[in-house]
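**Student:** Given below, in the form of structure tokens, are the structures.
Derivation of every value follows stated rules applied to the coordinates shown; laboratory data play no part. Predicted model, so just to flag it, every value in this text is computed and none were measured. Cβ atoms are built from the backbone, for glycine too; each structure is taken alone.
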Structure P
Amino acid sequence: MDASDGLVGKCLPSWQLHVALGLACALTIGTTMRWSEPSAFHVVILVASAVAVVIHPRSHAATIFLGIVAFTVLVNDPGLSLWIIPTVTGVHATHTLAALVAVVPWGSKVEWPALIPSLHRFWIVQAASQLLVVVALLLSA
């Protein structure tokens, strides 16, 4: 039995979930910046809150971060564009990963089969969300 094996299957170290959460936050910030062109102040607040999400996943930092993303878009009123597609994905990935990271202790391992339900829900919700985004983009054209 390999050190990376668990009782059911391969394991994922918890630090990799933290890295994935950081990447999801970065995706969300990048696409929000491209979509709404926020001020430098908003970018600094977004980055600081994203760092807080990764450092303190068991806090409400993810909720605050996602609220700041929504506030930034609303304040800048960019209208609908194709940038909404990756932004919706980033927001959802951040939300999903923050929930996972919040319950997985640092230094532990998670077996891949334990992540399957979350991944399954993620793809189902993404399919429905992106369909709504495409419909909104088509109706606004």
Structure Q
Amino acid sequence: MNNRTTATRLRLLATFIAALIAAICLLLAGCAGGTDKQQTEQQTIQTYTSVAAIIKANPKAGTTVRIKSTLVTKDGTPYLCDYTLESDPPQPSSPNIAVAGLPLDKLSLRESKGVKIGDADAIVKLTSAIDPDGTTKAEFVRLP
């Protein structure tokens, strides 16, 4: 083998290695971008520990929020509220948030006289304006 052939092979090998390193860097950059997007989404979702706190903040319809609250079902619909009324069966207090699509089977709830009760932690999208005296509507997005 002459020196010219060896030099050509070395240049080809160096070019291949550089291209391989560039491809790996692009792949890693793409994966990291997805993680940053998820972290940004989690940082922009406001968490509330009561319905009263949401009412005070008064976010607009279309806002996605995280709610940690008491959950009570009424006629099969899950309501997030600050406490339950002492009635038989228990009822959600007002104001409250009715959440469409909340997967009750994924939550630790107890059942009494056909009503499910327990603590809930869910990310929801508000679908109506805040009603400080009644029911605000929301749709389930995901569990945290």
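**Student:** Given -25500 as the derived value for helix-only ellipticity at 222 nm (-39500 (n - 2.57) for each DSSP H run of 4 or more, over all residues; to 500), which of the supplied structures P, Q does it correspond to?
**Tutor:** Of the structures listed, the value fits P.
**Student:** One of P, Q was used to compute FRET efficiency 1/(1 + (r/R0)^6) of positions 79 and 103 (r between Cβ atoms, R0 = 35 Å, to 0.05), and the result was 0.40. Which label is that?
**Tutor:** P
**Student:** If log10 I(q)/I(0) by the Debye sum over Cα atoms at q = 0.10, 0.19 Å⁻¹ is computed to be -0.47, -1.05, which of P, Q is the source?
**Tutor:** This figure was derived from Q.
**Student:** If we compute distance in nm of label points 7 Å out along Cα→Cβ at positions 23 and 55 for structures P, Q, which one ends up with the highest value?
**Tutor:** Looking at the calculated values, the largest one is Q.
**Student:** If you don't mind, there's one more thing I want to ask. Compare relative contact order in percent (Cα under 8 Å, 6 or more apart) across structures P, Q and report the one with the greatest value.
**Tutor:** P
**Student:** Same structure again: Which one of P, Q has FRET efficiency 1/(1 + (r/R0)^6) of positions 71 and 119 (r between Cβ atoms, R0 = 25 Å, to 0.05), as calculated from the coordinates, equal to 0.30?
**Tutor:** It traces back to P.
**Student:** Here's another thing I want to ask about it. With mean projected area of the Cα convex hull in nm², for residues 7-86 alone coming out at 6.4, pick the structure among P, Q it was computed from.
**Tutor:** Working through the options, I get structure P.
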